[in-house]
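Quick heads-up: structures coming right below.
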Structure 1
């Protein structure tokens, strides 16, 4: 099997992954993913598609991720890994789709409008 390259996005975070056969190493921006994502929930998000398909020790994953915050980056990586696993084996789709891992979350930050404080908040109105 050669290297599979896939992209995942979430908010403004973009993750490019390179998945190849190996022994389960995940490297994010040249760091181990456990050092890059310090909390357990973020580490779980990165591992989730691999755990559901029982491939934790089957593939080595090299990730380049930029933009957004740590949660957005973790979810972008999760989407990219999910896409790569479905590309390798179409049967994984039956496991990952019901969990909602194949859906690209379209929610973005709403832009600030002129004449307002924020996207929806207005300046205080004074009648007199």
Structure 2
């Protein structure tokens, strides 16, 4: 893969082989369905969805798909993510194993609610 940063999620996905493109497109659809008002962009060189701030990022690697729902998205779903390699703000879904799309949807919905709450608290503080 070359080092040019794609300008859109479409460009990003096209950088990968067909079978990886299918996974990335499905993740993108799951996120869109779970956060229909979120804006698509490229941030940190990877596909990102934002709504009242960044919601989630995802990216393809040689052996896994990285999903980045922030530290709260990982800690709140620790039990459900226990079979995957996780770090403070990331989870790795191994390529060749089924991707837990329903779990991704739940995490995205959690992040939408979390960002909404934070945005409302900011508005209250300004008053």
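Laboratory data are not the source of any read-out in this text; all were calculated from the coordinates shown. Note that this is a predicted model, so its numbers are computed, not measured. Cβ atoms are built from the backbone, for glycine too; each structure is taken alone.
Below are the figures for this structure:
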item	result
Top of 1, 2 by mean projected area of the Cα convex hull in nm², largest first	1
Answer label among 1, 2 for the case where FRET efficiency 1/(1 + (r/R0)^6) of positions 51 and 107 (r between Cβ atoms, R0 = 25 Å, to 0.05), calculated from the coordinates, equals 0.50	1
For FRET efficiency 1/(1 + (r/R0)^6) of positions 83 and 115 (r between Cβ atoms, R0 = 41 Å, to 0.05) computed as 0.95, the structure of 1, 2 it came from	2
With relative contact order in percent (Cα under 8 Å, 6 or more apart) derived as 21, matching label from 1, 2	2
Source structure (of 1, 2) for helix-only ellipticity at 222 nm (-39500 (n - 2.57) for each DSSP H run of 4 or more, over all residues; to 500), computed value -9500	1
Structure with the greatest value (metric mean count of other Cβ atoms within 10 Å over residues 11-18, set 1, 2)	1
